[in-house]
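Below are structures written as structure tokens.
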Structure P
Amino acid sequence: MRFLVKLLVNIVSLALIMPFAHAFWAEVIGFDTGVDRNWMFLGGTLFSAIVCYVLARRLEFFATFEHELTHNIWALLFFKKPMGFHVNEDGSGLFQFKGRTSTISELFISLAPYFFPTATVLLIMVSPVIKEGFMGFYYLLIGITYGYHISSTIRETHLQQTDITGNGYFTSFNLITSLNLLTNGLVLAFISGGWGAMGDFFTDSFTFATESVQNWY
């Protein structure tokens with residue numbers, strides 16, 4: 001049964017890569033650098049990515065904390081009870097939870113840190129309460145968290161990573177690819193046009209997928 005579920009997940013993920021890639025690329029080439037908030041976002045992203053790369057060793061504790069926190073959040077999303085959250089001084093960490101897991105929940109909980117920009121998503125969620133006068137700083141802060149996510153994801157995603165080896169290389173990188181296209185596309189969409197643009201991202205993906213199927217036949 002586990003094999004069949006993983007097979008289905010892989011098929012769905014592979015099918016979504018091109019639609020998400022199409023919508024993501026549309027966000028990239030349509031990103032308006034003439035808008036002040038976009039510049040603030042880009043500046044924060046570049047600054048943070050560079051700093052996190054240079055100071056990677058010194059940020060190991062924080063990086064591990066954020067990594068395990070992301071596991072924690074996704075375990076809660078699948079209604080699992082956290083039982084242990086350990087971050088060690090050497091940069092290692094461990095997250096434990098209680099409850100039976102399905103193949104799908106296990107995949108998403110274990111691979112979440114490699115596609116889910118936790119701090120960025122949390123900031124996007126509070127956007128309705130941000131006052132207009134703080135918008136420049138707000139988008140700068142989103143950029144800083146996003147740059148950190150890019151840097152940490154690149155650093156943590158490798159063939160020796162136990163979260164990845166435990167789920168199999170093909171399944172892990174298949175899901176990581178499709179879900180990174182989704183989450184990164186949604187972040188860019190939000191920066192460009194807010195919540196409505198995030199909805200347009202899904203519409204663009206669906207339209208591309210539908211047209212591709214029609215052209216196939």
Structure Q
Amino acid sequence: MPAEPLRFLVTAGPTREHLDDVRYLSNASSGRMGHAVARAALAAGHRVTLVSGPVELAPPPAARLVEVVSAEEMREAVLAAFPDADVVVMTAAVADYRPEKRVSGKLKKTGEALRITLVPTPDILAELGGMKGDRILVGFALESERGEENAREKLVRKHLDLVVLDSPRAIGAQVSDFTILGADGRREHHMSVSKDFLAQRLVSLAAEARLI
């Protein structure tokens with residue numbers, strides 16, 4: 001049990017950006033990484049607020065759960081919890097785009113081509129980086145090419161303390177390869193490790209950085 005528990009804010013899972021009342025844009029995120037971080041933080045004696053998109057996982061009972069659907073809902077929930085957080089771990093796979101207009105009801109099939117205009121969703125991580133203060137901010141970078149270069153750029157641009165580089169192979173996988181990069185120059189490469197292992201390592205590093 002830490003001398004003084006830290007307050008962790010963790011995001012998990014995908015978001016859904018609705019085209020109509022039954023169709024949406026989303027991704028294959030399972031939410032397992034965020035739930036693993038929440039469990040690890042609780043096991044270390046910290047307090048946890050878990051903001052989760054739609055997932056088929058039972059949250060840790062001791063966590064304060066906030067369920068959301070869209071990127072905008074996640075942004076609102078995160079900003080509401082952010083002032084009370086010491087450490088923020090953003091594992092959620094937030095959709096980058098949403099349909100410009102949501103159709104009420106169910107869009108009917110006409111046989112004609114359908115064109116959908118997509119507009120950017122809010123960049124929650126960048127927004128938090130601009131007002132982080134003395135909080136520890138951890139992000140994830142899922143990259144398919146030039147991974148470490150892109151992850152380091154994200155680390156700097158979004159004012160992160162730590163960024164975890166992974167690949168599409170990590171989605172839904174029990175074990176995968178991860179690289180942790182730090183603003184202090186840290187580089188840790190972990191091969192074929194579980195998300196529970198990674199979560200415990202992130203909680204440990206974040207807590208150490210916050211207490212320095």
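Nothing in this text is a laboratory measurement; each read-out follows from the coordinates by a stated rule. Predicted, not measured: the structure shown is a model, and the values here were computed from it. Cβ atoms are built from the backbone, for glycine too; each structure is taken alone.
Here are the numbers:
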quantity	calculated
Value -8000, calculated as helix-only ellipticity at 222 nm (-39500 (n - 2.57) for each DSSP H run of 4 or more, over all residues; to 500), assigned to which of P, Q	Q
Given 2.7 for distance in nm of label points 7 Å out along Cα→Cβ at positions 127 and 175, calculated: source structure among P, Q	P
Which of P, Q yields 34 [relative contact order in percent (Cα under 8 Å, 6 or more apart), calculated]	P
Source structure (of P, Q) for Rg/Rh (Cα atoms, Kirkwood Rh), for residues 47-158 alone, computed value 1.01	P
Entry that produces 30, 19, 17 once semi-axes √(5λ) of the Cα gyration tensor in Å is calculated, selected from P, Q	Q
